[in-house]
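Please treat every number below as a calculation from the coordinates, not as lab data. Just so it is clear, the model here is predicted, and its values are computed rather than measured. Cβ atoms are built from the backbone, for glycine too; each structure is taken alone.
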Structure I
Amino acid sequence: MSGEYYSPEGEYLRRVLDRRHARREVAAAGWWSRRRALGRLRELEESDGLESVAQRWARELLRTEIANAWARTSRHSNEWHPRLLERLPGLAEEAAAEAVLQAGDDELLHPLLTAAAAEQIARENVDRVRRVVDDPTIYLLRTTTPDGDPMVVLQHAASGLRGRFAVDPVDGFGDVFSKPYDIPSINPDNPHDDGNRWELYAGLGIGRRLYLAAAEIRPHIRWRAGIQSPYAVPLRTRLHNADPYHWAGHCAWCSERRIIWREAGPAEFSEHPITPAPAAIAPRLIEVTTSSR
C-alpha cells in the first residue's frame with residue numbers, strides 16, 4: 001500500500017472496488033485462468049482488511065450522524081456536551097437510521113450501523129471530552145498590552161482555550177479577548193499549540209473558569225462585553241446574571257430599566273435578580289514568566 005492518505009470512506013470504497021474488480025476477473029476468466037483468478041481473490045479477501053476498514057467507516061458515519069442529530073436539537077451547544085447523554089437512546093436511533101440511508105444498499109455496512117453502536121460512540125466521545133474539561137490546571141502570565149496597559153493571559157492546559165484580560169488605564173474597565181488562535185500559547189508543555197482546536201471544547205464551562213480566575217486576580221475591575229462569539233454571548237449573560245455590576249452582558253431586566261451598564265453604580269443593581277453561577281471546577285493556577293513563543 002502506498003503512503004497516500006485516504007479518508008475512512010475512501011479507504012473503504014477503495015477496498016470494495018478492489019474486491020469487486022477481483023470478482024469480475026473470476027467471473028470473466030476462462031477455465032485455464034479461473035484458478036489463478038480465484039487465488040488472487042482469496043488472497044485479497046485474506047489481506048485487504050476490508051472488514052476492519054468497514055468498521056472504521058461505520059463508526060465515522062455514526063459519529064457524524066449523532067453529532068448532526070444533536071446539533072439539530074441544541075444549536076450552539078458543544079458537539080459532545082454531557083447533556084447529549086440525556087437524549088439517548090433517541091438520538092442514537094435517529095443517527096443509526098440516517099447512517100443506514102447514507103450507506104444505501106451496502107450489505108456489509110448495514111449490520112454495523114446500529115443504535116447501540118451509535119450510543120456507545122456518543123458515550124465514548126462525551127467521556128473523552130469530559131476528561132479534558134475536568135483538568136483544573138490553568139497557566140497564568142502577567143504581562144502588558146503593546147501600549148503598556150496591564151494584562152493577564154490565562155490558558156487552560158488540557159484544552160488550550162485561553163484569553164487575554166486587559167485593563168484600560170484611562171477608564172479602568174477590563175476588556176476580554178478570547179480568540180485562542182490569535183493568542184500565543186503560554187503552556188510550557190505545549191508551546192506550539194496554535195489554538196485551532198478551540199471549537200472542540202467551547203461551551204463546556206472552561207471559558208467561565210478563565211473569566212472568573214481573571215476576576216479574582218483583579219477583583220475591583222468591571223468587565224465590559226464588546227463583540228462576542230455565539231459561545232461567549234450566553235457566558236457573558238450568565239456572568240452578568242450572577243454579578244451584574246462587574247460583568248456586562250445582554251440583560252432584559254437592565255434594558256427595561258434603561259440602565260447603561262458602564263455608567264451605572266452598584267446601587268442601580270441592588271434589585272437586579274441574581275442567578276448564582278453553577279459550581280465550577282476550582283482552578284489550579286500555575287504562573288509562568290514568559291509566553292512560550
Structure II
Amino acid sequence: MTQPFIANIRSRGGAARVATLTASGATRGRLRAAVQNGELVRIRKGWLAVPDAPADVIRAVAYGGRLACLSAARFHGLWAPEDDHVHAAIPRHAGRVHGHPEDLIIHWQSTAWSAHSSVVEPVPDLVRQVLLCRPLEDALTVIDSALNTRTLSMAGLAAILDTLPPRFARVIGEVDARSESGLETFCRCRLRPLGISIRSQVRIPGVGRVDLLLGDRIVIEADGAEWHNGSSAFLADRSRDLALVRMGYVVIRVGYAHVVHEWKLIELAIVGLVARGEHRWTAAHHRAGLAR
C-alpha cells in the first residue's frame with residue numbers, strides 16, 4: 001500500500017523537506033526505511049524525493065531552490081519555447097550557490113518561500129519570471145498557454161503586470177487566450193508588423209477551426225513537434241487543406257522547425273502573398289461565390 005507521505009511528496013512536485021513530512025504525520029523511522037527500500041531518495045540534507053521525480057525538480061532542489069520560469073511552465077504542462085537550462089528560484093538569503101553549472105539559471109527571490117509549499121513555482125510566479133527572463137514573444141507563448149488552459153485569468157495577468165515596470169503594460173494587449181500552441185503565438189507576434197488583421201482559431205463553415213487567418217483568406221496551420229507523417233491526422237489535415245483551397249483560401253502549413261528555426265522562409269512566402277494582394281477576397285472570388 002502506498003504510504004500517505006508518498007502522495008504528500010508527489011503533491012508538492014516530487015520532493016519535500018523531512019520536517020514537512022514529519023509535521024504531516026510521517027515518522028523519521030518510516031522515512032529512513034523508505035529510503036533504504038528505494039521508495040524515496042535523498043536529494044540533500046533534510047530533503048527527500050520520490051525516485052521518479054522529474055530530473056529538473058531534483059536539480060533545482062539540490063541547489064536550494066524550486067523549479068521556476070520555463071522549467072516550471074513545462075512541469076505545469078504549459079507550452080514553452082526551447083531552452084536547455086534548468087531554472088531555479090532561490091531565496092537571496094541562501095547566499096552563494098556553490099559550483100552551480102552553466103545550464104542552471106538562478107532567479108533570486110527577495111523573500112523566502114514556505115518549506116511547506118510545492119517545489120515548483122505556481123503559474124502566476126513563473127509567468128512573472130518568464131516576463132523578466134525571456135524575450136517578449138517567448139513569454140507570450142507561455143502566457144497564451146496559461147490563459148488557454150485557464151491556469152491563469154486575464155485578471156490574474158493584470159495583477160502580475162501591476163508588479164512589473166511600466167514597459168510590461170503592453171503585454172495585456174498582446175496576449176490571445178484562443179491560441180492553442182506556442183507556434184500560433186510565435187506566428188501571430190511575428191506577422192503583426194505587417195499591419196494586416198490576424199485572428200486565432202477562426203471557425204470556417206464546412207471545415208472547422210483553423211489556427212490562424214491572415215487577412216481574408218490566408219490560412220496558416222502550424223503542426224507541432226509531436227506531429228507524425230504516418231498518423232491518421234496527416235490525412236485528415238490534408239483533406240482539410242484541400243477543402244479550404246476549394247473554397248478559395250490560400251493554405252500555408254508549417255512545421256515546428258519552420259517556425260522555430262527557419263522563420264524567414266515563412267515570412268518571405270507570406271510577404272509575397274500579401275504584396276500580390278492574395279490575402280484579400282477579389283472581385284473574381286465574389287463572382288464565383290467564394291468570398292466570405
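Numbers below:
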read-out	value
Among I, II, which structure scores highest (criterion: FRET efficiency 1/(1 + (r/R0)^6) of positions 185 and 273 (r between Cβ atoms, R0 = 41 Å, to 0.05))	II
Which entry (I, II) yields the derived value 53, 23, 14 for semi-axes √(5λ) of the Cα gyration tensor in Å	I
Distance in nm of label points 7 Å out along Cα→Cβ at positions 9 and 169 - highest-scoring structure of I, II	I
Structures I, II, by relative contact order in percent (Cα under 8 Å, 6 or more apart): label with the highest value	I
